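Below, each structure is written out as structure tokens.
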Structure I
Amino acid sequence: MLPATLTARQQREIDFYKDYAQRQRVSSIDFDPVLGHEQRPWNPYWYVYQLVKQRYVSRKQRLLDYGCGIGIASARFARLGYQVDGFDISEENLAVADDLAAKYQLASRCHFAPMTAENLNYEDNSFDMLVGIDILHHIDIQKSIEEAYRVLRPGGVAIFKEHIEAPIFEPIRQSSVGRWIAPNETSQDDHITDDERKLNNDDMTAINGIFDRVEEKRFTVVSRVDRMIPQCSVGMRARLQQLDHYLMKACPPIRNLGGTVVLTCHKSHL
């Protein structure tokens, strides 16, 4: 359940998702990222699913969908075989998640509850894996990562996909010209809330200070221009992501310019 007292930021998030959950309501889920044979290592979302798939061993494994939203990822994890718990600050989001799990006969393997990332109502060492997709930039990093570490079992892994500040590009992005070309004001359509921000060096220092080992893989260098291309198609965006993938393989230092990161955070065995 949600805390009796919420911060102003948390209340703004709740208010935002009251509308968002209905505007973006979905009725079907594509399970190809976890059940199909295709791999898309240039796509950060598909890369997360591949990491989760690689670590699947048995149907007894518990996975926490950390900030589950409307539950699309939760259903995919459950279809793969995990026992899934998901939390979100928005009860409207969770209502959609419940409906989707029921539609795909996954209700017995998906359990959702309203919570804040800063105050999880799970016991210590509860989960084999924790996955957070586009959530850290909405929350208090220090408190939330401490909670994530607490509920993860020794030997467990937490995977986070996030937007991150990148040298060279960030000053351009935050300039008046950059904001004019690609506004970042609050938007239901673009899923931008009042308080979200990209991860910065201080956030990365906090994450590395809490987890025992953190690996990162960067994405989004050239492909960041997709927002500047009118009516950029899905196919064009994929080709830009593939270009990034091959550029980073050919010239590894380019990875430091990536504006998207997937973090694989390890909790050591006792």
Structure II
Amino acid sequence: MINVILVEDEEYLLREMALTTPWQDLGCTLLGEAQNGREGLELIEKIRPHLVITDIRMPGMDGLTMLREADRILGPDAPWAIILTGHSDFEYARQAMRLGVKDYLLKPIDDQKFHSLVSGIAEKVETGIQRQQTRKRQDMMKESRLSLFQEYGSPVKGDGKDEYIRLSVEYIRENFSRDISLLNTAEELGITQGYLSRLFKERTGYTFLEYLTFYRLRKALKLLQNRSLKVHEIAHQTGFADHGYFIQLFRRNMGITPGQYRNGGNQENHEH
């Protein structure tokens, strides 16, 4: 859903549009109404809507001046706009197109054309929002410690020590969702915990716990793409028995919480 405000000095038309337009069906939420450009500008600054539908001729501050001021104040965050007018001269249209205006609607308004136009803009805005969220996720990955994690690749010509590491990494891949440790991995391989600890750091560049943690977090990133899974379920599936500890580790390595990552970097009140 995109957020919309209406700015129209003719009260009967403002009420009619606000009450009879099927906003939800068009992919919109109507968040505010104003009867002149100055009130409209205050609403734009306060609400930061995605779309403004405004009359072009209003007393005091007209629609174009309002949009020009919004563009000056908000810059790239200025809203898209549709203008309503009984005037169809070219100069108004030329000025309007520089201010994020996507189309004109001449009064009296044709409902079918109006609904089609609003729906089309809502779809384009939503697509843009989704692309921004995808870019944010990608940027977060590039900047995170987790992005530097490299899984161990066994050398073509390795020695016995490399075989121990290969088997250790294989053990992590097969058992990461369980409560495993350096100790039980070493016991599985038939070597001492101290020896495996030194060898693992020497050959992979990570401690055993660092490698296990990064491996689990990488798996968690993939699972977060499945919105049917709750964050606490993902924590459990990737071997983190403590949901809170999982969120803490994720934030430490990604800079945001799992819920915020899933939401494209936006703030959330709860982690589910």
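No value in this document is a laboratory result; all are computed from the given coordinates. What you see is a predicted model, and the numbers here were worked out from it, not measured in a lab. Cβ atoms are built from the backbone, for glycine too; each structure is taken alone.
For the read-out semi-axes √(5λ) of the Cα gyration tensor in Å, a value of 59, 17, 14 was computed from one structure; give its label from I, II.
Values: I: 27, 22, 21; II: 59, 17, 14.
The value was obtained from structure II.
Out of I, II, which one gives 1.06 for Cα Rg over 2.2 N^0.38 Å, for residues 30-109 alone as computed from the coordinates?
Values: I: 1.06; II: 0.99.
The correct label is I.
Taking relative contact order in percent (Cα under 8 Å, 6 or more apart) as the criterion, which structure among I, II has the greatest value?
I
Separate question: If you rank structures I, II by Rg/Rh (Cα atoms, Kirkwood Rh), for residues 118-221 alone, which sits at the top with the largest value? It would help to have the intermediate numbers written out before the result.
Details: I: 1.02; II: 1.23.
Looking at the calculated values, the largest one is II.
With distance in nm of label points 7 Å out along Cα→Cβ at positions 54 and 78 coming out at 2.7, pick the structure among I, II it was computed from.
I
For FRET efficiency 1/(1 + (r/R0)^6) of positions 14 and 166 (r between Cβ atoms, R0 = 25 Å, to 0.05), which of the structures I, II scores highest?
I
State the single structure among I, II that was used to calculate helix-only ellipticity at 222 nm (-39500 (n - 2.57) for each DSSP H run of 4 or more, over all residues; to 500), giving -17500.
Numbers: I: -11000; II: -17500.
This value belongs to structure II.
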